[in-house]
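Take a look at the structures below.
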Structure I
Amino acid sequence: MRRILELGEQKPHEKEPPNKWVFRVLDLDPDDHSGLELRSENGTLYYGVQGTELENCARLNAEVETRLALESWMEFGTNPDDHTRAVSIIIHNEDESGFLLQRKDLKHPTPSCRGRYSLFGGSPHVGENILHAAYRELLEEIVSYQDLDLRNLKHLEDLTLDSVQWPGTYTCSVFSLPVPFKTFQQLVACTAFHELVSESVGVVITRDEFESILLPQEIEEPGRHFVASHHHAINRILFP
């Protein structure tokens with residue numbers, strides 16, 4: 001499997017050029033490596049000039065989950081998004097007392113999403129495996145991933161939710177990602193650091209805030225705080 005490493009044109013509402021995350025997780029400089037070919041052979045990643053023999057390509061070290069995300073991008077990344085499906089990942093600390101969310105910026109292209117809380121995730125590409133899509137979305141959206149152990153990602157259930165961007169409903173595969181307290185604080189700092197980008201900014205809500213304030217208000221007025229029905233997914237963690 002092969003694909004050319006390239007950034008593409010950044011859209012105004014996105015936090016970085018498309019596929020910048022690929023360079024980031026592989027620790028490659030886009031200025032030096034753009035246009036090279038990424039290859040996956042027998043469970044190992046390589047890069048080199050197009051047409052270079054495998055033994056002359058540079059070998060890349062990557063955890064299994066990272067490799068699966070990259071291979072999924074290589075195979076399905078040119079496919080359109082599958083708007084009948086979505087993956088949402090609930091990132092929380094060890095005792096589920098705090099949740100890391102995104103708050104959509106006021107420049108978001110969908111007006112009903114602006115200023116609302118959202119889980120990390122997005123739409124899989126057509127044909128893409130749900131778990132691999134979840135790995136990919138996390139690596140795309142979490143800028144500091146070094147301490148993010150994707151092996152802890154657990155599929156909870158599939159929810160049928162109303163779409164705010166596309167007609168009808170979609171199937172949302174909900175995942176849980178517990179992280180140690182120290183790592184959780186690092187993720188908070190790194191995600192919130194991107195306050196200058198337009199797509200979203202990292203925020204933390206506590207279990208008490210969710211139960212006593214946000215959830216009751218969301219039930220009374222759907223869409224007041226959350227994109228679509230993402231509060232249902234968090235509720236699933238608290239009251240399985």
Structure II
Amino acid sequence: MEQFFSGKTALVTGAGSGIGEATAKLYAAHGAKVIVSDVSEKGGNSTVEAIRKSGGDAQFVKCDVSKPAECEQLVAATIKAYGRLDVACNNAGIGGEQNAIGDMSVEGFDKVIAINLSSVFYGMKYQIPAILKQGGGAIVNMASILGQVGFAYSAAYVAAKHGVVGLTQNAGVEYSAKGIRVNAVGPGFIDTPLLTNTPAEAKAGLVAKHPIGRLGKAEEVAELVIWLSSDKASFVTGAYYPVDGAYLAV
């Protein structure tokens with residue numbers, strides 16, 4: 001496998017499961033030293049163990065991305081561990097409360113915004129200065145197909161993911177000339193632990209929304225993240241890339 005990130009350090013939030021786990025493993029497979037971050041110590045350490053068993057180099061750092069101080073500490077821990085930060089994937093997120101807007105709790109809305117949107121700002125705020133010290137690098141923010149369209153009973157999630165796309169575009173405008181490319185990925189519905197408790201009938205309904213005829217796999221999203229993070233995507237920045245089995249094309 002081509003070593004896109006040999007000698008470089010990658011940071012992945014929400015890397016204890018799902019897309020984050022797959023992304024962390026793939027960064028490592030391409031030669032990066034990886035900081036695996038998650039609120040779940042069990043999940044994060046499991047990802048680290050898998051990377052090390054495959055011959056990679058990874059360390060776990062616990063972080064609640066909704067707290068700016070912890071996001072700052074996460075970057076500091078990355079520098080302490082590996083001496084540099086070159087690539088970051090701001091992936092952590094939750095589905096959150098599902099309710100019509102008039103019935104949604106303020107607390108439920110605020111929680112989703114904090115974890116899915118504010119965290120991306122906090123992440124970039126502290127990642128960017130560290131990446132600039134290396135002369136540049138790349139950031140990939142995890143948005144969603146719902147960063148482009150609505151979805152009933154998911155107003156907070158939809159608003160947050162639209163915001164992630166906007167933040168990404170702005171960061172691309174502000175830092176591309178300084179050597180940091182910033183892009184967003186918009187997965188369709190992916191077969192991850194976030195969908196574990198989804199009833200079979202509802203899951204079938206989600207599958208039907210994807211013309212490809214199935215849900216996506218975390219590894220398929222990770223492949224796009226890796227490409228956007230690598231020098232292969234050297235002219236790609238400030239952009240939003242769906243990986244959605246034609247969901248948005250319908």
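Once distance in nm of label points 7 Å out along Cα→Cβ at positions 182 and 206 is calculated for all of I, II, which comes out largest?
Answer by largest value of distance in nm of label points 7 Å out along Cα→Cβ at positions 182 and 206: II.
Comparing I, II, where is mean count of other Cβ atoms within 10 Å over residues 30-37 highest?
Once mean count of other Cβ atoms within 10 Å over residues 30-37 is tallied for I, II, the winner is II.
Have a look at I, II and say which one yields -13000 for helix-only ellipticity at 222 nm (-39500 (n - 2.57) for each DSSP H run of 4 or more, over all residues; to 500), as calculated.
Computed on structure II.
Can you rank I, II by distance in nm of label points 7 Å out along Cα→Cβ at positions 86 and 166 and just name the one with the largest value?
Structure II gives the largest value of distance in nm of label points 7 Å out along Cα→Cβ at positions 86 and 166 among I, II.
Taking mean count of other Cβ atoms within 10 Å over residues 14-21 for each of I, II, which is largest?
II
Here mean count of other Cβ atoms within 10 Å over residues 78-85 has been calculated and equals 17.4, so which of I, II was it run on?
II
No lab work stands behind these numbers, since they all come straight from the coordinates. Owing to the predicted nature of the structure, the values given are computational and were not obtained by experimental measurement. Cβ atoms are built from the backbone, for glycine too; each structure is taken alone.
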